[in-house]
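Every number in this text was worked out from the coordinates using simple rules, so none of it is lab data. Being a predicted model, the structure only gives us computed values, none of them experimental. Cβ atoms are built from the backbone, for glycine too; each structure is taken alone.
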Structure 1
Amino acid sequence: MLLVGGLLSIYFTLKNRDIAYPLVFIWSYIAIIVQRQDMKAIVITASISIVLILSSIIASLIKRKRFS
């Protein structure tokens, strides 16, 4: 479910060029990592999702700057 949420976040970030929406996912994934530190699979999945979401934010900013 973490990956599905991350992929949805990436999709809406790139489609709508909205930066605030994916930040909510990053915030919640950080909370999940803090809460579930003993479950390595969840920590790794949430960490990978955060990196991918941050990449989509950067891509959205680059796209926005290029077309402005």
Structure 2
Amino acid sequence: MNIEFKVEGMSCQHCVAAVTRAIQEQDAGAQVQVDLSAGKVAVQSGASADTLKAAIDEAGYTVVGVNSN
């Protein structure tokens, strides 16, 4: 499943690593692409959007939008 999250609070490469790690802890095979300037995280994963949103939230970032297809 392709999921795009709109995430607030990301500002640096540490944020990119933290979000990527949080997602991959839920699905080790997930493909993650972070666009810091747009505040977007694109994920290809077998995990549900709700599971990944919770992981991003637990990492300390705020998901303000989810678009899946």
Quiz item: To which of 1, 2 does the computed value 25, 9, 9 (semi-axes √(5λ) of the Cα gyration tensor in Å) belong?
Solution: 1
Quiz item: Quick one: helix-only ellipticity at 222 nm (-39500 (n - 2.57) for each DSSP H run of 4 or more, over all residues; to 500) came out at -11000 when computed from one of 1, 2, so which one is it?
Solution: 2
Quiz prompt | Computed 1.5 for distance in nm of label points 7 Å out along Cα→Cβ at positions 21 and 45 - originating structure among 1, 2 | solution = 2
Practice problem: Using the calculated result 43 for relative contact order in percent (Cα under 8 Å, 6 or more apart), pick out the matching structure from 1, 2. | Solution: 1
